[in-house]
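In structure tokens below, several structures.
Please treat every number below as a calculation from the coordinates, not as lab data. Given the structure is predicted, the values throughout are model-derived calculations rather than measurements. Cβ atoms are built from the backbone, for glycine too; each structure is taken alone.
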Structure 1
Amino acid sequence: MDALMIWKYSNYLSDINAGAGFHFNSNQSRLHTALNIGDSLWLVTRVVVGGVNQYRLAARLVVRSKTINAPNYKYGSYRVWGDVNKSSYFRIEETSEADVYELLRLLEMETGSLADKSRVNLFHGMQTMRSISPKSSRLLESFSAQLPLEMRAYQVIDETKLEKAYASDSPEQLDLLIKEQPVGYGESKKEDIRQAYERNRKLVRDLQNLYKGRCQVTGHDSPVLYGVPTAEAHHVVYRSRGGLDEFENLVLVCPNLHAALHAAEANFDYSKLAFIFPNGRVEPLVINEHLTSRAA
């Protein structure tokens, strides 16, 4: 069943500026139990226009995967990933025509209602995720069809190119990547991408040394077999889509698997310490000395 949830406007903005991740996090377990693959999570945000609380559709995430986050992840334990080809980010406009307050009050919900909520207290009434009826989801879908997309959410650097630029001996490649196509990042994100060159290379060297060049998933040991290291560093949450350059966001994988992770956009689950592929295949880490499991 589809669901509805509030999203702080500041978090919406930071997500867009950092490279929209097409995922959503929460400490509410219902994010996993109430949503199934293929369901839609409608995200609503609150803006203040002329001193009045107004509400906007911020995004629709069509769920493609559900995972558990790393321990102590600040945005919550539970994550759903939206299908990039089916999900949408909407541009937040200040026109009154974009206000969905009255529409939200009409929606049929599995439990409770927003019909009696004022503009002031509706925000608090949506803190808990609410499952909505198919009819309500069709209403939201019809309304959203007239909304402009937030194109910055789609203007991100190709992650494979970004990883190659970090691995190269030419930091200038990062500038070329940023300049060769429109990117929707904020200036601070662009600068962070540039400054991360040396930091990223050090983290990768540390990772290679820790695992002696072995693939953490397959155990493939190219340094022993062939005398040369071939394993590559992979960001669990893509740097191009808001992921951080930190040890806990990196794993070492062999090139074929690395290519498959990107092609399938497999997601990492910290409760299983495994990559989850869209076709249902699960690839757990067989070698791990730096990531901590988190119970589901």
Structure 2
Amino acid sequence: MKTKNKNSDVKDRKAQKEIQDIEIKERLRHIKNKILVMSGKGGVGKSSVAAYLSVALAKRGYKVGLMDVDLHGPSIPRLLGLKGRLEPGRHAGKVQPVKYLPNMEVISIEVFAGENKDMATIWRGPLKIGAIRQFISDIEWMDLDYLIIDSPPGTGDEPLTVAQTIPEAKALIVTTPQEISLADVRKSINFCRELKMNILGLVENMSGLKCPHCGKIIDIFKTRGGALTAEKENLKLLATLPFELEVVKEGDVGDISLLDNEELLITQEFNNMVNEITKITQKDTSPVGQDHKRVLQAG
């Protein structure tokens, strides 16, 4: 009797997975570009890059989804100062992502946590894999020009699940200039190549600090580490983003309005990076919304 029940449970799980596979494929069909922001090392500003990239694209009129799959240390809701709550979807068992801008939606495990933002997520691999798949199958995303996926550091369950679930995703790899970071980034590059994941390019973050007194650039870590790695690995260096104190201040209070301050060097460099990314993905990225100005004003 127990064997029959066990066999029945296995069949049920298999059937549920097959249904979910179909739902995932259908949802991905309505997303033009999928970009996995990743790094082999923590503390390189990967989540900030993912958040700023999503907002920058949305402000250009693209329809953007931001999916935070860092299940143990989600940063996206805090970086954005996200206050919204999940709402029931149009279909049973589905939910709508949180609206950040009229043309930008966000999902993160921290949104599900409600008021208890400091709750620890103590999950093993299968639960994490299931949650990431649900972020696609059970979330009623709008038709998107870009889905930006913020992954935790390393090459574990989360980036692997994204690579297997979204095989057409492209990687944006973030590093800082020093060798201790670049060593782990090379593992990320090899991870992508082993899984046949296309790499959009590298982003060197925290690349020097502009002195507020004399205006000279202070190389806090090293110089040209990202450029040399990109050259050696035959990859495109998409940006060298300077260390900017405003990023730290605004990140702590959920404000990323520095994207509107074009006098800042980081804003200039970041906009150049967004130009490069849209150029690379140009064939799929004409904004869905026709009234570009109205979208920006509403945000």
**Prompt:** Here relative contact order in percent (Cα under 8 Å, 6 or more apart) was calculated and came to 24; which of the structures 1, 2 was it taken from?
**Reply:** 2
**Prompt:** For mean count of other Cβ atoms within 10 Å over residues 240-247, which of 1, 2 scores largest?
**Reply:** 2
**Message:** Given a value of 1.01 for Rg/Rh (Cα atoms, Kirkwood Rh), calculated from one of 1, 2, which structure does it belong to?
**Reply:** 1
**Complete:** With FRET efficiency 1/(1 + (r/R0)^6) of positions 248 and 264 (r between Cβ atoms, R0 = 25 Å, to 0.05) computed for every candidate in 1, 2, 1.00 is reproduced by structure 2
**Message:** For FRET efficiency 1/(1 + (r/R0)^6) of positions 88 and 272 (r between Cβ atoms, R0 = 41 Å, to 0.05), which structure out of 1, 2 has the highest calculated value?
**Reply:** 1
**Prompt:** One of 1, 2 was used to calculate distance in nm of label points 7 Å out along Cα→Cβ at positions 160 and 176, giving 1.7; which?
**Reply:** 1
**Prompt:** 1, 2: which one has helix-only ellipticity at 222 nm (-39500 (n - 2.57) for each DSSP H run of 4 or more, over all residues; to 500), as calculated, at -9000?
**Reply:** 1
**Request:** Work out the source of 1.9 here, i.e. which of 1, 2 gives that when distance in nm of label points 7 Å out along Cα→Cβ at positions 48 and 80 is computed.
**Result:** 2
**Complete:** Calculated from one of 1, 2, mean count of other Cβ atoms within 10 Å over residues 64-71 reads 19.4, and the structure in question is 1
